[in-house]
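Read through the structures below before going on.
What follows is calculated from the coordinates using simple rules that are stated; it is not laboratory data. What you see is a predicted model, and the numbers here were worked out from it, not measured in a lab. Cβ atoms are built from the backbone, for glycine too; each structure is taken alone.
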Structure P
Amino acid sequence: MDIKVLGHATVMITNSKTIYTDPYKGDFSKKADIILVSHSHYDHLDIKRINEIKTDNTKIFTTKEASSKIIGAISMNPGDKQVIGDITIKAVHAYNVDKFRSPGIPFHPKGFGIGFIITMEGKRVYFAGDTDFIPEMKTFENIDYALLPISGTYVMDIDEAIQAAKAINANIVIPMHEFKANKQDFASKAKEQGITVELS
């Protein structure tokens, strides 16, 4: 299995299938077998990019709200599972607890977006989407790779992502969605906490 962060929250996961998360930035060198879209903000749901990489057989999974904007997309709620051959996709919660657009109004309210746990080749990959460190992360089991945002403002910052990484207890953590945050700073701080980080 190869996991590569292409830019922002765009990740390409390849084995016998090619999976993209939130295709928006990067070099899309392969067509998609599966596309996962965490929510409908423009920098996560990019119809032009989706149309570039999909085929007639591509499966697209996203939220109910976002699915209305993508032809052929299948909507998922947290807790839902989809099985494609030997790959299982589970939707999980993704939301803000202390990042607000205005008082009391989160940038990503609970129920607006989702993350995904992808099980394939005997490995479990958690793609967090746009989220803070939330209680649900403590319930995730046997995560091999955790893809966590670190930029702050709209999602977890570096210190919050380290808290999340410790709660998830993934074998390897891969930072993404960094904007001006420094992935090397995250890696250094995480290492001090005994967290194994892979920079992609």
Structure Q
Amino acid sequence: MDAVLIDSMGNDLTAVNAARVSFAKKKEVMDEKDQKLIRYLASHKHWTPFGHIMLQFRISAPIFVARQWYRHTVGFARNEESRRYISNTPNVYLPDYFRSKPEGSIKQGSAGVHDQSWAWKVNTSNVLDKCLELYDNMIADGVAPEQARMVLPQATETSWVETASLYAYARLCNERMQPDAQVEIRDLAEKVYNQCKVVAPVSWKELIYV
């Protein structure tokens, strides 16, 4: 999994000037008053000034993580690679270890390392290899990629370009970096988190509560 910042527009001063336009004012250099203004805006849920800071990422993740990520729709524009047109052998995701199901009535999440993690990892690796072999054989024999893709597992990595505002990414990270979020999506959110805070560090600090 990876998330690479490929473009951005705006910074902390962008949010400040968007807020100050109500008074027909514009700042050229950030100062302490502007930091206090950002803190005020964030704490009082005045999100629109942060909507003017935009970021674009190229993200890759296994399908089962991407589909969770895609549940965040408000403020996001995405274009994903399509295996209707791509027929090269894809990468697949294999975790370092498998986790146990949590105890009790909890229906989602996971606990610690499963006591048969190594065996499940070996079995999974074998199945993934078989899926890729079947896919490659179908492509080599002239099967249409749009049909051959049906044999690929949810562990298949996909890639997409995604653009959203700083505020939209703050909402996503605040939810997906919670302790009860799935480990894999937490890891992906952390990669985005670390790059957002470089673009607008003051705003990001005030928007994030995880």
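Structure data summary
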{"quantity": "Structure with the greatest value (metric distance in nm of label points 7 Å out along Cα→Cβ at positions 17 and 169, set P, Q)", "calculated": "P"}
{"quantity": "FRET efficiency 1/(1 + (r/R0)^6) of positions 25 and 65 (r between Cβ atoms, R0 = 41 Å, to 0.05) - structure with the largest value, from P, Q", "calculated": "P"}
{"quantity": "Label whose coordinates, when Kirkwood radius over Cα pairs in Å, for residues 113-176 alone is calculated, return 11.5 (choices P, Q)", "calculated": "P"}
{"quantity": "helix-only ellipticity at 222 nm (-39500 (n - 2.57) for each DSSP H run of 4 or more, over all residues; to 500) derived as -4500 - corresponding label from P, Q", "calculated": "P"}
{"quantity": "Origin of the value 40, 22, 12, where semi-axes √(5λ) of the Cα gyration tensor in Å was derived from one of P, Q", "calculated": "Q"}
{"quantity": "Relative contact order in percent (Cα under 8 Å, 6 or more apart) - structure with the largest value, from P, Q", "calculated": "Q"}
{"quantity": "Computed 0.8 for distance in nm of label points 7 Å out along Cα→Cβ at positions 9 and 129 - originating structure among P, Q", "calculated": "P"}
